[in-house]
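Right after this note come the structures.
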Structure P
């Protein structure tokens, strides 16, 4: 179920935003300061690099395999150092970073054990790897993605790795102090254009009829209630290089 992210770059740049809970935990859990060096793996359009730079002032690097996403990221995060690259092969010196992070990326990584080995290599001693992803429980209860487009649930369960498997890969790569936490943000939305534009990759992986039914459900909720419940949660998995 590969995706052409070059074709999605414009929609991601327009609609995707940072999760405030994720940003807060990256700063606090990663113990970031002005002097920290961070690497955003699969940085997309650069939203988290911008937010971390503006909030903390740390030095940011990003790698991204999609040329169009990378172009958007360079325009968005002008002072960050962004280049083409993949999670399994990081073209950086040993012990260079204080934090290696990824947000909603690990399900795209083909060789996850190698990714964690590379993360351990480029981290300083005492540095952190932070993988922000979705658990099975989160996938099954997304609002409105799972509630209005239930066909996305099985699609996403096939794409996302189990948290237990990720923990085992991190242990094999040498990380210690492995822990997980969940952050959430509840709100409502009155604009469903991001769903019409399929700014969420799973909407490209269900058939047209299922997609149209979901849009109709969203439109009905807007018409009858004036808004749609929106519940964004992430599971954050931490490890430390001893």
Structure Q
């Protein structure tokens, strides 16, 4: 994918999540079933990095559960971060230090505010499918891998919207934004938004082979995976990646 096309798709999504921050947040007032399943596996205490933290719902739920440690939530939407920061201060007995900050994953230095921190758990729930192009995805995952503490895990979910006829009906032609099919990658789609206004988002439908290649190129292996969420339980693909030690400790 040419850089100018990638930048255009990134801009499209940035505009969407700023314009519809309030409307989008209203649809994310509880965690998806797959996310709830994943947080059951978090070590306690833990240093947690949440990429694409949105309105901060994950931090709220972790705090409510009594999770201990440190949580850093990063997002590129000022509107969603404003909502996340409105979270009431944790009450007495809470042991999760929570910080929200803005980060544009498309920039080479997006992680500079993290200093030399490493994390036990890095989450990217419903994030990578909004990143256009394999080159940029690999660059982001490389930085995340470098932030994994010893024994740390990278947990992510990818939208499997093609498993829903209702969501398939939201696919729009690339001509809508003056692009051609030949200018985007296989698996790239343009989806409309119909909640409190009309908007468009870029989304990528990952194949299993794509995810396996991304993990391998980052020196990680897929420890586990499952599908969850949506009306048919098939709208989210969840995977846990860890460092590939060559000791056959990955089951997928």
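Quick note: the coordinates plus some simple rules give every number you see, no bench work behind them. Please read all numbers here as calculations on a predicted model, not as lab measurements. Cβ atoms are built from the backbone, for glycine too; each structure is taken alone.
Worth pointing out:
- Set P, Q, criterion mean count of other Cβ atoms within 10 Å over residues 43-50: the highest-scoring structure is P.
- Label whose coordinates, when distance in nm of label points 7 Å out along Cα→Cβ at positions 107 and 163 is calculated, return 1.5 (choices P, Q): P
- Answer label among P, Q for the case where helix-only ellipticity at 222 nm (-39500 (n - 2.57) for each DSSP H run of 4 or more, over all residues; to 500), calculated from the coordinates, equals -8500: Q
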